[in-house]
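Each reported figure results from applying straightforward, stated rules to the coordinates on display, with no laboratory input. Please read all numbers here as calculations on a predicted model, not as lab measurements. Cβ atoms are built from the backbone, for glycine too; each structure is taken alone.
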Structure 1
Amino acid sequence: MDKKIFRRDVLCPSVEDFSKAYPQYAPFVLADGNFLFQLINTPVSFVKMSVVSNLGLSAVYGIAEECSKLAKQEDKPLSNFTKQYIGAVICFLMESNGYSKSGKKKSVNHPEFSKGEIYFKA
């Protein structure tokens, strides 16, 4: 059995970068929504989202369950605003790493999320 190493460089934008790009979410990312930003904005989450995107699925599908579990653990339910915020964080991370929006949304097989954007490698 051979051991192989998988390496992927991932650009993880800062909270400040996100706040400048999405000023409507700046107060939320700096306070109540920071725990979700820290979960989503990681190389592991990006790899999960890029894999499902490459399969033609919504990027949120790669991290929906983790977001849901963490929100429950933090006792902060996923409101419509929070889900839109999650979408913005996903978008910023995906676009920062060379993906583009397809302009199409696909349903997500998860009780907390109904639809999400499809991204493609530009």
Structure 2
Amino acid sequence: MTGDEFNTYCKSLKATTHVVQWGNAHVWKVGGKVFAIGGWEDKEPAFTFKVTEIGFEVLPQQPGIRPAPYMASRGLKWVQHYASPGLTDDELKDYIKQSYDMIAAGLSKKKQKELGLLP
């Protein structure tokens, strides 16, 4: 996945916002809470996202995926896809969507309603 594809996908998710911060990282949020971060200053783009407890244990065992620098060291269950082979584009999109869903579910019901995330 390229940086442009990452940004296009994150933008397609409902009620998201985008800001460039933290040393030129593309930070995607829902309800003001981060669900994905993309950076591509190195040879390959790096994508950081929240995962479940099981995902945090299993995913870093795959080549090209590691506990997310900074976030994981603070006890947060975030991983970073940073090199090949890593995940396929479809798998990466699925994990980003899961991260989005987890973050959105953690918002207050009032906030979810304001953002149109509740039926």
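Could you tell me which structure in 1, 2 was used to calculate helix-only ellipticity at 222 nm (-39500 (n - 2.57) for each DSSP H run of 4 or more, over all residues; to 500) as -9500? Attributed to the structure labelled 2. Comparing distance in nm of label points 7 Å out along Cα→Cβ at positions 5 and 93 across structures 1, 2, the highest figure is found for 1.
Among candidates 1, 2, the computation of relative contact order in percent (Cα under 8 Å, 6 or more apart) that gave 27 used structure 1. Match the computed value 19.5 of mean count of other Cβ atoms within 10 Å over residues 53-60 to one of the structures 1, 2, and report its label. Structure 1 accounts for this read-out.
The value 46, 33, 31 for Cα extents along the principal axes in Å was derived from one model only; which of 1, 2 is it? The read-out comes from structure 1.
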